[in-house]
Every structure is written in C-alpha cells, then in structure tokens.
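Take a look at the structures below.
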Structure 1
Amino acid sequence: MSAGEPFQRVHQNLENADVIVVGGGPAGVAAALELKARGIPRVMILDREPALGGATRHCVHSPLGMREFGRVYFGPAYAQRLQRQAQEAGIDIRTGYSVVELRQDGTLLVTSARGVETLKARRIVLATGAREKPRSARLLPGDRPVGVLTTGTLQAYVAFHGIMPFRRPLIVGSELVSFSALLTCLTHHARPVAMIEPEPYPFARWPFRCFPPVVGVPFHCGAALTDIRGRGRVEEADIRLVDGRILTVQCDGVLLTGRFTPEAALLDASPVEMAAGSAGPLIDQDGRMANPIFFAGGNVLRAVETGGWAFREGRRVGAAVANDLARAPCSAPGVPVTFAEPLKLVVPAMLRPGGFKRPAFRDFQLRFTRRVRGLLSLHLDGKEVWSKTGQWFPERRVLVPIPAAAFEAAQISFHFQETS
C-alpha cells in the first residue's frame, strides 16, 4: 500500500440479500427468524456489537423469554438463546458492522474491520432499539467528574468487565429500568444514597415503587438534581425537594436512568421520514415506511417496551416483510394519523389502503406526555368511532384497536378532552 493510499478501502462488490435487518436485539432477531421460517432464503443481520442480543446481553436480571421460549431467562442467557437460534436458522450474522448510510434504493454503506462496504437488499428492516438519554441531553448543571453513567453503561460494566464503578450512587429516575438499576447496585455491593424522580409521582407501576423503601433507599418524588460536584470523580450532589429545600447528598456517582429515545441517528439525512413525537421512523400498519423498501419494528419506533414485546413485534413485522416480497413494493400513499397534546405519539402514524389481511400492527399504540384524566376518542373522516374515559399516565402503553374502516378513511385523528 502506498503512503497516499487510504487505509480503509470501499469494497465495490454489492453483497445481495433478500432482506437485511439492521440491529440484532430481540426485535431484529425475531424478524429475521420469522423471515427464514417463511422461506426467505437470504436473510442478513447487521449489528455493531460483537454478539446478538441487544441490551439483554447486559441485563443481569430476569424474567425474560417466558412468552417467546416458554421458560425464564436472565438477560445474558436470553441473548445467547437469540444468537443460537439465529445461527441454527442459517441467518447470515454480521456482528461488528455499523451502518453509516441508508440510500433510497435499499443500498447500505457499512463499516467493519474489513473497511467500508456497500450492501444491498430487496427490503431493509430497521430494529436498532432505543437508548437512555445521557447527561448531555438532560442539560444537567455542575462539574464534569467521572461517575455520571446511564443504566446501560453501568450494566455493561458489570456484565462484561465485572466492574462496579461506584459504591454510593444517586439514582435519577423512576421508570422500570430505574428499579433494574437499583437491583444491579444492591446485588453488586453498592448502596445507593437515594433515588429521585423530578415528577410528582413515580413512573413505574405499583408494586415497583415500594421497592426502594423496603430495601432502605430514600425515595423522593418531585425532586430535581440541581448540581453535581467533584474533583476527578463525583463527590456530592444537590437535590431540590418538592418543598423547595435543598438536600446535599454525599455520593460517588450519579446514575441516570430511563428517558429512553429511539436509536435513530442513522435516520438523519436518510430517505426515511420521522414520525411526530416519537423520534422514530414513520410506519404504516405493516411496519412499512413511506419508502416501501424500508420497514421497522421494536423500540426504534417508540421508547420504550420490554424485550418480549419487541420480540413479538419484530416477528409480526418479519411476517409482513415476507408477504411483501411476493409483490412489488407498495406505492399507495399513506393517510397520516393526527393527534395533539397531551398525546405524545401514535404508532403506526399512518395507514395504507390495500394492506395485508393480518397487519403487523392491529392496534394503535399511544403515549401521553403527562398524567391526565379525560376522554380519549378516535375519529374517522370527522366521525367518532371509538372512545374511552379514564386516567392516563406518561410512558404507559395505551392500545386502541384499528377498525377496518380506518384503512379506507381519508382523515384519521385522535382527540382528547381533559376533565378535572
């Protein structure tokens, strides 16, 4: 190689597949397995990690796998089961691959230890999952010492390296993953000094919210992290309590949990349209995007569901892709599903006429931005076809059956009338 020749070369040969699945977590593996089960011969999975499984690889608790495999697994064993099934199915597994560009015709630009390559398939399935918001996205004030981590980073340290990076962390958040983080700390000889939630109520359902007091960890709702201090590593933090008092806690770490967002950076400057509110791709009832070569499933659509939910969703999207390969890509325009505050998102956010008899998504999935009480209703062409009154919570899944008439409607909208 000459001095002026670049180290990494672009391999010009196109490695064709029927379907390329981007992401090797539960949704991606399930989609690939379903495609192989339905007779699609050339199925490829690309994942940037060294093994399949996604976040379950470092999720050190159970239960996982009961509905998918009929038994309970801890996270690493569940990930190994996904890897083994993918291998046994004859799927072309390519770990250590990062996709850097999606192109209109289904061509992917990827990087790996081999260099830069172009891969092409008849259909592309995006299943890149979700991630927690780091400190930079939360705009937290204070010093920048070592010891401010997300749950995923903490559990990766523990699972892959046997390292517990702190002994007295402050936990921020009260979603389900927050209690997973608390359990990880307690089972690896770390004692959190407190658990705080900026909202006036916990996000996780009862009885999870009872866990911190049971294990002797103070739990403050309506409490905001206002300062982080430390030289070299975290030494203390200030918390503004619900009554306005400032509580200073001595800690050696800050554990930022939850506030998930779809892992969708790949979609920037790509031929993929984004859905309003979700930060994920816009899809129809079969997981198909506006560009019909592309499909998506799992937590890249909306944050966040369990691994089991993502697996089942990925399997249904895989079935839709297998059916779609039997015909030309769908060219019918989609009808958008509209909504307004306090609704945060709707998945799928568009419907197409002439879809499959058994769509991948038989329900609209909704989320609210805040805790509210009132009447939620679905309207087709200005006529109310479904409604329900209740109390609705943020980050809780709301399912609304998609009526058959919705696929022929010219206007689809959700309305909400708040009551005191």
Structure 2
Amino acid sequence: MIVTLGKLVLQELDWTSPKFAVQLIQIIQKCMPGLMGQILNESLNEEITQLLQRPPHKRRRRHSTPNPGLAECSKCHTRDGQKFRRDGHYSRNLVTHYGTVRLAVPQMECECGGKVRYKFKTIGKGQRFWVDMKALVRQEYANGQSYRQVKLTLDQQLKTSVGLRTLNRQVLEQGQADRYCKSWKEGEAPPVVRVDGIWLTIMSKTDEVRRDRCGRQRPVKLAKRIPILVAQGVWPESGKTEIIAWMLAKGEDEMSWQTFLEMLYDNGLTPENGLKLLVSDGGTGFLAAYQRVYWMVPRQRCIFHKLKNLAQDLTFEHGIRREERKRITREFLVAASQIWKAPDKTEAQWRYEQFCSQWEQRQPKAVQTLQRDFEATLTFYDVMEQAQQEGKTWSPHLLRTTSPLERIFREFRRRFRQAVLFHSPAGAQAAVAQLVSRFS
C-alpha cells in the first residue's frame, strides 16, 4: 500500500526565533490528524480492493472467486466477491493518539441489491478509540493514574471530552479472566519458580438488598480481602525474571494453592520441561498443596521470610530502651544471615550449630523458630551443586529467596493503595493484568 501524502508547506515560520522548535512542533501536531486520516482511509480502501480483487473502475472477471468468511450479502447471503461492487462511503470519527480524524468508510452492494457486511481489519464496528489510544489509556492506568487523571490528560491532548465510563470500559477489556498462566514445552520452562501471594480489598455482593434515595433496589456490598497468587519464573544463567502466572483466589489455604499449582503443572511447568526448584515462604496452605502437586521438585524455604519470623520472635526484658532493642535485633539478624552466606552446605550447617549454641540461652524462642524447617532453607546448595555438575553457574541470590518478587509487590501495593478498594472483580482483574504486563 502506497499512500501519497503530498507536499507540506511551512508558513509563517520565524527561522531566527528561539521558539522555532516550538512553532515546528505545533505545525506537526496540527498536520498529524489529517495525515493519520489519510493513511487510515487508504488502508480501508485497500482492504476493499483486496476483497474484490480489483481496483476501482475496473471490470470484474467472468469467473467468480468466492471469499468465504470475509464478506457476506445481508439479503442473499452470498460470499462471492465477484457479485459485490463498491457503493460509496459513509463518514465517521475515530479518536487516535494524534487527535480525532474523519474517516470515509467504504461500503459495498451486492448485485441482488442487498448491503454487504464486512468486518474491517483497520477499524472495528462502532470503534471510537483506535488501538493506539487503547494502549495509551491502559498504560497510563498501569502507571498508577486514576481515571480522572487519565481523562484530564486526554482532554488536553485531544481537545475533546473523554467519558470516565469510556475509560473504564477500555481498562476492563484488558482483564477478562481471573487467572493467567503461560504454557511451556520441553526445555522451555524456567528452572526456578518463586511463588507468593499479595492481598487486596474488593467489594463483594451479599444477599441483602436496600432501597436508595431514588427508590431503586440496590444490592448491599461488603469489603472483602482476597489474595492474588503469583508465580515468577527465573532463569539463573541469564538472570532473566518474568511473571508467568497469577490467579485471584479465595484465600491462601490448601485448596486455593492446590488449584494454582495444578494450573502451573497442567500448562507444562514440570521437571520434564526444565523445572528444578520452587521457592516459597513457610505458609501451611502452600506446603500442603506442594506435597500433593510438586512433591517431586525440591523446595527452597525463603530466607527473607525466615529472618522476618526470627525478628518477630525475639524477646526482651521489660523496660529495655528502644535503642538497645534495635541493637540486639540487628546483632541477632546479622549473625543469623551469615549462615546462608557460607560457600557450601557443610559450612552453612556448621555456622548454624555455632549460632544456636551462642544464642539459645538468650533468645530461646527465636532459635526454635530458626530450627523449625531449617533444612528447607539449605535446598539451594543442592540445586547449585547439581547445576555445577551440568557445567552451569547459578548465583545463590537467585535461588534462596522470594525478595525480588516482594519488590515487584511494592508496585502492586502502591496501585492498590491508590484504588483503596475495587468495586468489582472485573476492576481487580484489569488492575492485576495491567501490573503483570509490566513485569512479563
């Protein structure tokens, strides 16, 4: 397709002015809607030419060539393109990133007199926002902008008023499902997968109904906390990370985690396809589901969550000063973290024994927390050794914690705090889908 744009005439430009670049930008902005409309109109006409297999004002061939599924007469229901002819245009507007453009949409007529229905690839039926505007709206929303902030930006850019409901519809189209999982084939699955959950607040319908001031029946809704279960794939050789699955769940209980893990397994995230290690916190719901679904895959207990639990279980004498509490906490955690900085598993176990003997009398509760499922925190040493035998070098910081996933959750929480709560599951799904797209 060749589009002739013609000659561009620059008038009243002061070439010596320091604001020359600003004047040039204004001219470009003024010309772009017209150029955009010209390109789109040419694309629409080219679609009709390809469908009819003849340019305008050219006689049709004697032998018909059916085009099944592309266009159909609304009267006789034929799909034979040789029986169709052009029948003028109708005008409509389309909002693009460059402004509102005026389109001349071509029409077709059948030889029986019926109108021909055809689904254009350039634009959709009744489409007001073109694909570039949809992408812009979704990106602004994913960056944390509210609907009103996005509306203000678009109103200033397009010199028109964009409805909040229109923006809401564009965003909700992004999240049509309450879960997502990428599929894997042999040798493609990430060797390491981190799993964790993050909570948000959503309005949930109840069986109660109340009457509002206008006399309308309204369902009563209550705020409800639900988690999003997330899986992040890690390729240790390259350091690449990607969110590979998520699901809105009812809780972090065994059944919810089992549904999530079965979704991963059914989509090819298996040892046969390359999975070597799962990294998680110590939640009982996940552990029970892990034993049912991924019992054959080694599990690494996240040392970040382990250290966090140790800090919570520290005990202090009554009346101790705040500065002294901080000093003891820092000393305890620094000493504990040295266990997992050991070069090998044997050295780590020795450091663990030394640490327990040093702190057991002073902090018995925290030491007991450390001793609980401690062996699961050393799994990454075995996986690293196996990788070395295969000639691969895997960094331990990619294997022993879910902290990188927690850093992504900071962006999730920032977006959730701005929203305060979501009034429907569709809104929550759209927000999650937008956030996940930034880290996939």
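Computed from the coordinates by the stated procedures, all read-outs in this text should not be read as laboratory data. As the structure is a computational prediction, the values presented were derived from the model and not from experiment. Cβ atoms are built from the backbone, for glycine too; each structure is taken alone.
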### Structure responsible for 2.3, with distance in nm of label points 7 Å out along Cα→Cβ at positions 334 and 358 calculated and labels 1, 2 on offer
1
### Message
Matching task: -13000 is the computed value of helix-only ellipticity at 222 nm (-39500 (n - 2.57) for each DSSP H run of 4 or more, over all residues; to 500). Pick the structure from 1, 2.
### Response
2
### Query
Any idea which of 1, 2 comes out highest on distance in nm of label points 7 Å out along Cα→Cβ at positions 46 and 278?
2
### Origin of the derived value -0.98, -1.14 (log10 I(q)/I(0) by the Debye sum over Cα atoms at q = 0.17, 0.22 Å⁻¹, for residues 78-157 alone; candidates 1, 2)
1
### Given 18.2, 57 for Rg and Dmax of the Cα atoms in Å, for residues 246-397 alone, calculated: source structure among 1, 2
2
### Message
Starting from the value 27.6: which structure in 1, 2 was Kirkwood radius over Cα pairs in Å calculated from?
### Response
2
### Query
Can you say which of 1, 2 returns 17.6 when mean count of other Cβ atoms within 10 Å over residues 166-173 is computed?
2
### Entry that produces 26, 14, 11 once semi-axes √(5λ) of the Cα gyration tensor in Å, for residues 38-117 alone is calculated, selected from 1, 2
2
